[in-house]
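Down below are the structures I want you to see.
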Structure P
Amino acid sequence: MARKLPYVAALDLGDSKTCVVVCRPDDRNKLHLVGVGVAESRGWRRGAINDFDSAVLAIKKAVEAAEDAAGFSIDTAYIGVGGLDLKGVNSTGAISLGTHGRQVAADDIRKVFEVAQNIALPPDRRLLHAERQEYLLDSQDGIRNPIGMVGTRLEVNVHLVTASSLAHENLITAVNRAGIEVKDTVLEPLAAAEACLAADERELGVGLLDIGRGSSEFVIYHDGSLRHTAAIPVGGEFFTNDVAVGLRTPVPEAERLKLSWTDSKSSESEDSFEVPSVGGRPPRVVNTAMLGEILEPREEELVELTQAELGRARLDRGLGAGLVLVGGGAKLAGLAAMAERTLEMPVRLGQPSGIEDVDEVLLDPAYATVVGLVLYGNRQRALEGSRQPGWRDRWKGFFGGEKTN
């Protein structure tokens, strides 16, 4: 039997779409797109499975489409994790290097990370990521690599991200049931950040808001490290439902109207259009101003909730690179402009990059997560081929810290 050539596959499971991307790495470790599969999501709500069989069927359809495009079967993939149950907290670990001090060794890094992660988690919580922020050696802070330095006490500040154990297990079980082995799970906005954020943005300070259908996830970077993680209970379906209720029109029509809205200034327009009604009632004529009056308050709510998270992170004035919007809801007209005015910082749409021969579809902010997952998988593949056995096998080295599964 012919040996299957190396490939990297990623699976993004969302409330609106299930997407699979397959790439092949070349001898320079560059990724080349070979297949994309997209299916309408079924059995999901606000980042969690609520109909197992429907979710499995959607995964199978997306995988089959990607396999047809790639021309070979897929049996492993990297999976994104999101939803309202995500929580982030900062933690510190410290170890002694002896009364007289000595050089910091690689084993000390492992030990201090283990101490930082050793926090009491409820039985229903699972640690997804432990991201390094900085090391402290005696009185010196802001250290990124202390190996070889001399001191008596080594500390590390980390950002821990946790998720619901049951939701996580259901996700993996559904993917396995669809015939795919899960190579690793990655927090969705962290994957999106890899595809859309530059290193200098992370240094200056940048927020990334991943706007999904049922919820949004928000991460903040500063000084090159992850500082804050939060789930925001507003997503694209909230805008759609507002339109459906406000204009008394079916949800599919409300979705179409939401996407057709041009910009926030449209609320001042008197252009009229006809919308179908529910319950067999005759169509109604409304104007664009009414649509703006419905959508803009929800935009304001989302921006204000984002601003509140900036305040909790104490970085509301510390993001030199501003805010990046990704996800299916990122392109909602007027949202970026409103966020700029309210947050008083630059705001842009995130465009995924990092894959050669990329399909134009994957340049859309809605595909930031799945592109980032492929980049993560390729990085892991390269690390696995180069590192030595031992504790280093657990070192992820991707987001600046350690990824715990």
Structure Q
Amino acid sequence: MTVSTLPGHPFIAYQDGALCVEQVRLSDLAQTHGTPLFVYSKAAMLSALAAYQRGFAGRQAQICYAMKANSSLAVLQVFAQAGCGFDIVSAGELARVLAAGGDPAKVIFSGVGKTRAEMQQALQVGIGCFNVESTAELDVLSQVATAMGRTAPVSLRVNPNVDPKTHPYISTGLKGNKFGVAHEDTVRIYQHAASLPGLKVVGIDCHIGSQITEVTPYLDAMDRVLDLVTEIEAAGVPIHHIDFGGGLGINYNGDTPPEADALWAQLLAKLDARGFGDRQLMIEPGRSLVGNAGVCLSEVLYLKPGEQKNFCIIDAAMNDLPRPAMYQAFHHITPLQVREGAGTLYDVVGPICESGDWIGRERTLNVQPGDVLAVLSAGAYCMSMSSNYNTRGRAAEVLVDGAQVHLIRQRESVFDTFQLEHLVG
């Protein structure tokens, strides 16, 4: 058998000319389940997680999967069974964690806009920590916890004003971002938190952005956070755990992020050098665990030549794969079967009535209508951000485990998209 793996995708490879995930031919999945179709490799997810686990070997550390990247129940189940906690940003995500068998005591509740009802639900099930992002939120959480006779474990998300050198829409640690409390206000706010009834200060949190491909922003943020820990504890508020967030990038298009274990070797060396090596650590990776574990399969509908551009029109669209429209993001696109001969330069677009409905620009492809393409690196921020725009049902999802295939989400029917609506009169 001739095997040709794809760069950055060790569990996705051409086997005798047919693209496979683990031991399964993607063409078989497209024929059985239709397109668009998301396919995930369990081995790829566990391999990405293993790099973090190696990096933290011998340390007090909890890995909490940032489930906004992909919140499908079976994906959560994989990480729950591997011992992960979860980073959530809504009561809906909390419900998904519980449905997937996750431990609420390993849940961190992040986000700038938690409602009283969400706080009550999280306190009721006993989550591990609230990452609080403002003084106003502290005050409300104190009121809610006191009224319930509960104590809310809290950490403050600190904005270290570090440039993560990523897309501005996914940068979260600069002064102009909506997240966290200002670095210079942190000690005062910690003292306020420690004075409130119903709260217990347990940690400090920092998350500077997403799709970070360099080590320097992490090292800079760690220095700023450790400086703050020293100041906060000098002011009489002990810090039990330090949460360094997530944000590690993946290889979309020749990106060269450090491996998770290599990154944490450098960060832990700094932590040790500064005398904090014995602290409980929390991290919240998302994209780096699932991004390159997923592909989206899509059928070529039409080839449309033009004077300025040629268009390859596929049945997946911006409602299925929103990242290109939102972030001008790059996804490699490759056919399931390689044809001989030269290709043609196409913009790969979907059927939605928006000029922004494109999946890839200026791609050389040798394809015909009826062929199926694989959009790579589609495991993160695709299905979780998908929509029903143009009354399009969301795609089906399958999880591949070796030679086994599990349908983990049925394709939405048109009826599913409007079953909660009502006519008037």
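Every read-out reported here was derived from the displayed coordinates using simple, explicitly stated rules and does not represent laboratory data. The shown structure was predicted, so the numbers you read here are calculated from the model rather than taken from an experiment. Cβ atoms are built from the backbone, for glycine too; each structure is taken alone.
Below is a table of values for the structure above.
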{"read-out": "Structures P, Q, by mean projected area of the Cα convex hull in nm², for residues 36-131 alone: label with the highest value", "value": "P"}
{"read-out": "Origin of the value 0.15, where FRET efficiency 1/(1 + (r/R0)^6) of positions 124 and 140 (r between Cβ atoms, R0 = 30 Å, to 0.05) was derived from one of P, Q", "value": "P"}
{"read-out": "Which of P, Q leads on distance in nm of label points 7 Å out along Cα→Cβ at positions 156 and 244, largest value", "value": "P"}
{"read-out": "At a computed 0.00 (FRET efficiency 1/(1 + (r/R0)^6) of positions 228 and 364 (r between Cβ atoms, R0 = 25 Å, to 0.05)), which of P, Q", "value": "Q"}
{"read-out": "Identity of the structure behind 70, 64, 43 (criterion: Cα extents along the principal axes in Å, calculated), options P, Q", "value": "Q"}
{"read-out": "Ranking P, Q by distance in nm of label points 7 Å out along Cα→Cβ at positions 108 and 292, the structure that comes out highest", "value": "P"}
{"read-out": "Source structure (of P, Q) for FRET efficiency 1/(1 + (r/R0)^6) of positions 60 and 148 (r between Cβ atoms, R0 = 41 Å, to 0.05), computed value 0.90", "value": "Q"}
{"read-out": "Structure (P, Q) behind the derived value -8500 of helix-only ellipticity at 222 nm (-39500 (n - 2.57) for each DSSP H run of 4 or more, over all residues; to 500)", "value": "Q"}
